Structure P
Amino acid sequence: MANQIHHITVFCGSSLGTQEIFKNKARELGKKLASENIGVVYGGAKVGLMGAIADGALAEGGKVIGVLPNFLKSKEIAHEKLTELILVDTMHERKTKMNDLCDGVISLPGGFGTMEEFFEMLTWGQLGLHQKPIGILNINGFYDELIDLLDSMVEKGFLKNINRQMVLVSENIEDLLTKMKEYEAPTIGKWINKETV
C-alpha cells in the first residue's frame, strides 16, 4: 500500500555550494513536489539551496511552509513569499515542528546543520518514533562517501542492515519519490544482539 504523502520536509544547505547543479536540482525538486500537490516544509530561509527549493515550489504555485527560529529571522534571511512562516524559539523546536508537519523527509546537499537534522529524523525512525520515509537526493554523487560510511557501519556491527535500508537513495527525483511512496518501515527493534564472550 502506497504511503500518502501530503508534505515533505526538505533539509538542505543555506549555501549554494560550488556546483550549479545543486541549485538547479533543488529548484527542480521544489517544482516537482508542487506539480504533485505535495507541500514543502523547510527551514524558512531565502538563501542557498533552501531558497532555491522554496522558489521552485512557489514558481509552480506550490505550498511552502518555512519553520525558522526567531534568532535567524533577526538576521533577515527569512523568505518573504512563503505560504506560511512559523517562528519558533529553538533549533530543537524547529526540528520537532518540521517532523510534525511532514509525511517524509528528503535531504539535499548541505553542511553540519543538514547532517544533524537528517540523522536526528533517521534516529527517531530507527527508534520507532515515526515510520516516515527518509530519502537522500544524491545530486552529482554528493552523498557517496556518506553512503559508504553507512555500509561500513553495517559491516562493522554498529548498524543493522534493516535500519541501513531505511535510507532511501537516488540521483533521480521521480525515482526517489517512488521509493518514498512504497516505503515500509522496519518492524523490529534497533538493538543489535551482542555475541557473548
Structure Q
Amino acid sequence: MGRPVKYDDAVKSRLLDEAASIVSSGGADALSVRGLAAAAETTTAAVYTLYGNRDGVLAALYSRAVDHFAASLERVPTEGSPIDVIMQLGRAYRAAALQDPHGYQVIFGGVVRAGELPADAASRSQQAFGPVFAQVERGQAAGVLRADVSAAQIAVALWALVHGMVSLELGPSLPPLAADPGPGFDDALGAVVRGWQR
C-alpha cells in the first residue's frame, strides 16, 4: 500500500479561499466537497484529508475569518484615552472587513448558520466584541462616558453603528447619493461616541 498523499499549506489555504468565495456569494448551501475541490483545482480527497467533510470546511472557514477579524481589533493599542481607542477600534473593524470581505460575510452576513458549526466555533465571534466593551468600561471609570447606562448598552450601540456602515459599504444597498462612505465614517462614529460622552 502506498503512502497517503500529503497536502501542503498552499492547498489548505486555497481550499478555504475558494470556500469563502462560494459561501459569501451563495450561502453555505452552495458549498459542496466536489464543487470546492473543482474550484480549488484539487481533489475531493484533499478536502476530506484536510477538513474531514463539508462541515469541517465550514468550521475552519469560520474560525479563520473570526481569528483574522478579532486579531485586527486586538492589535489596536489600548493606551491613551478610551475615546481615542474606541475610534481606533472602529477604524480597525472597517479595515478588517474591507481587507477580507468574504470572511466578513461568513461571520456577520448570515450565510453560515450557527447550527452548521461546532458550538465552540459558533461562539468565537463574541471575542471580537471584547475590546470595545473593555474600552467603554474604561471610559465610564474615567468619567468620560455616561455611567447612567450599562457598558454593554453603549458598546452595542457603537458596534451597531460601525457594523451597519460597513455592511452598507460592502453590500449592494448603499444609497447612490452616499458616494464614497470612507470620509464620512469617522464623522459618523465620532458623532455617536460624543452622544455617549458625559
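Read-outs: derived from the displayed coordinates by stated rules, not from any lab. Just so it is clear, the structure is predicted and the values come from calculations on it, not from any experiment. Cβ atoms are built from the backbone, for glycine too; each structure is taken alone.
Tell me which of P, Q gives 0.5 when you compute distance in nm of label points 7 Å out along Cα→Cβ at positions 11 and 107.
Of the options listed, only P reproduces it.
For helix-only ellipticity at 222 nm (-39500 (n - 2.57) for each DSSP H run of 4 or more, over all residues; to 500), the calculated result is -12500, so let me know which of P, Q that is. Could you put the intermediate results ahead of the total?
Numbers: P: -12500; Q: -21000.
Label of the source structure: P.
When log10 I(q)/I(0) by the Debye sum over Cα atoms at q = 0.09, 0.16, 0.17 Å⁻¹ is computed for each of P, Q, the one that comes out at -0.32, -0.99, -1.11 is P.
When P(r) over Cα pairs in 10 Å bins from 0, in percent, for residues 91-186 alone is computed across structures P, Q, the figure 13, 38, 33, 15, 0 traces back to Q.
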